[in-house]
Structure 1
Amino acid sequence: MTGFKNFILRGNLVELAVAFIMALAFAAVVTATVDLIMGLIGKIGGQPDFNAWHPGGLPFGAWVTAVVSFLIIAAVVYYLIVLPYTKAKEKFFPAEEKGVPADVALLEEIRDLLAAQQGRPTL
């Protein structure tokens, strides 16, 4: 019973559950956005999806609808999640300046001090 209790109370499981719930909620937003954009395409082109289009008897319209939906989903995810997240991350958590890591700088300083004690020129 203790193992089960430890499994249930692990932080990773709770974080995973929260991420899953948030993903489902965001999926609803993305789906609604895709439906909105497909509706706008329908107003322009006269039909919100292309499923009824069968040139040569092939269900080409379903493929076109899937491709357009994919591109809209990719754009929504990029512009509503990736881009704002990247900008916020750069603003609030700036990248460390490039340069020599602290441990390497300390070792170089020790090397230079030892060389100076022995009368040799430093690098």
Structure 2
Amino acid sequence: MKKVIATKDAPQAIGPYSQAIEAGGFLFVSGQIPLVPETGEIIAGGIEEQTARVLENLKAILAAAGSSLEAAVKTTVYLKDIGDFAKVNAVYARYFEKDCPARVCVEVSNLPKGALVEIDVIAAR
């Protein structure tokens, strides 16, 4: 059985998908780009601001499910430019200070709405 997770504290889906799904004791959070929830627009600034906004969006979705980033077991980070890897890591480390989740980080040719970063999360329930 699956349960749809949705919150107004994170951007609404911009396609036919859910913000997150709870199933089998896990939360599967869809990839988040740096949209400001209130406006649906990309946050102003560069890769650091965009990464922080993405992680705040993920936090909000996990909170709506009664969870948190501390329960994350796996993330996937998609970067428009792998040259931003160190800057993204610096912001990411502020959100995952210990017992960090497993992670994949890849460069992609493009992201929705011209975003520089997208991150998805799988968290234990």
Structure responsible for 32, with relative contact order in percent (Cα under 8 Å, 6 or more apart) calculated and labels 1, 2 on offer: 2
Which structure, out of 1, 2, was distance in nm of label points 7 Å out along Cα→Cβ at positions 2 and 82 derived from, given a value of 3.1? 2
Parent structure of the calculated result 16.0, given that mean count of other Cβ atoms within 10 Å over residues 18-25 is the read-out and 1, 2 the choices: 2
If distance in nm of label points 7 Å out along Cα→Cβ at positions 50 and 90 is calculated from each of 1, 2, which structure is the one that comes out at 1.6? 2
As an exercise: helix-only ellipticity at 222 nm (-39500 (n - 2.57) for each DSSP H run of 4 or more, over all residues; to 500), calculated from one structure in 1, 2, equals -24000. Which structure is it? 1
Parent structure of the calculated result 13.5, 41, given that Rg and Dmax of the Cα atoms in Å is the read-out and 1, 2 the choices: 2
Here Cα extents along the principal axes in Å, for residues 66-113 alone was calculated and came to 32, 21, 18; which of the structures 1, 2 was it taken from? 2
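Every number here is computed from the coordinates shown, using simple stated rules; none is lab data. As the structure is a computational prediction, the values presented were derived from the model and not from experiment. Cβ atoms are built from the backbone, for glycine too; each structure is taken alone.
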